[in-house]
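Scrolling down, you'll hit the structures one after another.
What follows is calculated from the coordinates using simple rules that are stated; it is not laboratory data. The structure presented is a predicted model; accordingly, all values stated were derived computationally and were not measured. Cβ atoms are built from the backbone, for glycine too; each structure is taken alone.
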Structure I
Amino acid sequence: MSDKEHDVAIQNPTADAPQPPQPKQQQDMPGHTGDMRPRPDHGEESYRGSGRLSGMAAIITGADSGIGRAVAIAYAREGADVLISYYDEHEDAQETARWVEEAGRKAVVVAGDIKQEAHCKELIEKAMAEFGRLDILVNNAAHQASFEKIEDISAEEWDVTFRTNIYSQFYLCKAAIPRMKPGSSIVNTTSINAKNPSPHLLAYATTKGAIANFTAGLAGLVAEQGIRVNAVAPGPIWTPLIPSTMPPEAVESFGENTPLGRAGQPAELAPAYVMLASREASYITGAVIPVTGGRPML
């Protein structure tokens, strides 16, 4: 290997992405990729597939932007067709679909509210109708909001957070598992907040702890069926959720509290989701893979 090739292969993780401070910015919820500064990296120009998911079909919730978009791009380049589930961010979802199709795979775009069990069932049936199979379910969509005091959290806000983040995973897994064959996999998105909760994200952090527990319990429940269930635990990742749910001063310093000193990019999450869905992870189930910039999950 030449010195130039070596320098490309080995990069300093503390300097391999934009550093804080980010520009102060704020958006209305749920946020949009095009309005972010700097724009997140979803692996559009960097992810290289190698056929690890060839012939598979996946559902990814929250796939319009952020981690979901990065996973969709990676899955398509690994050979999977992708159903892009999202709420109402139509322009972002179409952009994700464009990248999936550019990789030569089928993209199915479905808007709707995963807080509703009926819609979750419809997503499973849509995937079966479009792909004829369902090999991978990625439960990634999430809602969060910051609050200074518990008295500021309404019962409606608590309910929306739980229904979006954990009820939807129950609904989707319940509908998907009877349609999945041995060798299929479920990958849930939990968070560093499952082990190290941010006080200002009380509702969100509580659901992320529930997701980690749900993942472990469900993995044991379906192991005999040959279905694996795992989770990825992101640390601070630069997605539209950040400027749309945090005050500008928190956005400016976002990610600097990690040992690597910066926020992660969505593209840096995608390889974990690929690995957990691939044959290389055939003996991994009930696990949580931290991608946290060095913040420990013990």
Structure II
Amino acid sequence: MSGSKQEEDRKGSNQWREFFWNPRTHELLGRTATSWGLILLFYLFFYLFLAGMFALTMYIMLLTLDDYKPTWQDRLETPGMMIRPKGDQLEISFSVSDTESWDGFVSNLNNFLSPYNDSFQVQTNDNCPPDQYFIQEDSGEVRNNPKRSCQFNRTTLEDCSGLLDRFYGYSRGQPCILIKLNRVIGMLPGKDRQSPYVTCGAKREDSDKIGPVVYFPPNGTFNLMYYPYYGKKAQVNYTQPLVAVKFLNASLNTDINIECKINSNTLEAGSERDKFAGRVSFKLRINEK
């Protein structure tokens, strides 16, 4: 019995060795060198064909792209808004008597507004006529690049510029909040020489807490001369317009839920389904101590 078992094991081992390499037929893993060569040649051409198809597809797609303007835009028709200074989750909370609580907000505003200094704007941008679009179309296939931009001077923000009051009102409990509209290439946010403007108000439950507010520039407008926007690469010196809101007598020691929204005769009002289109909500809390 033991001899028969050893003979069967030897026979099985020989079969595996012959399957891996058969010296009589010169087959490796059951195939001759010619067979292996044909298979490798087939897969070589097959994968070269796939790589060529992928490269051709990418080349054709890249031909449809424009370096200066996106072929397709999936952004909202009504752009979103954002505030400065940056608070924790859109919350501006500080104590008037505690300078450390608002010193970060002041530094944030100083850094954000540094490109808006009048001296820099005069050197890089144009003094444009207000209340009309600054159109700079290309001439056929000839690119009108780089495109020029209109000046937005820091002094336009007056009491919220950080020049008249280097603490932006935070030391007196009258904080300034800057609002910017997200950039959308080619957007025309107004017609009939009517610029879009910002209005801010408290949510219904906090309507008696917000007190009077004042806007800079007057009426909180994003002047038409800053539009259309042609993109970062085409309009390298573009300065985004701002609106500053100064809260003159907001209630102390309480949370105030505030919403600012854009008003325009061309942009659709944001719906309740998309609460970020054309508006921004944030919480303001001014503590006395």
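Given a value of 29, 16, 14 for semi-axes √(5λ) of the Cα gyration tensor in Å, for residues 111-254 alone, calculated from one of I, II, which structure does it belong to? So the calculation was done on I.
With distance in nm of label points 7 Å out along Cα→Cβ at positions 119 and 279 coming out at 3.7, pick the structure among I, II it was computed from. Write down the numbers at each step before the final one.
On the way: I: 3.7; II: 4.3.
Going label by label, the one that fits is I.
Quick check on the output: 20.4 is mean count of other Cβ atoms within 10 Å over residues 191-198, derived from one of I, II. Which one produced it? Computed on structure I. Each of structures I, II was scored by percent of Cα pairs over 32 Å apart; the highest score is held by II. Structures I, II were shown, and distance in nm of label points 7 Å out along Cα→Cβ at positions 31 and 143 at 5.0 was computed from II.
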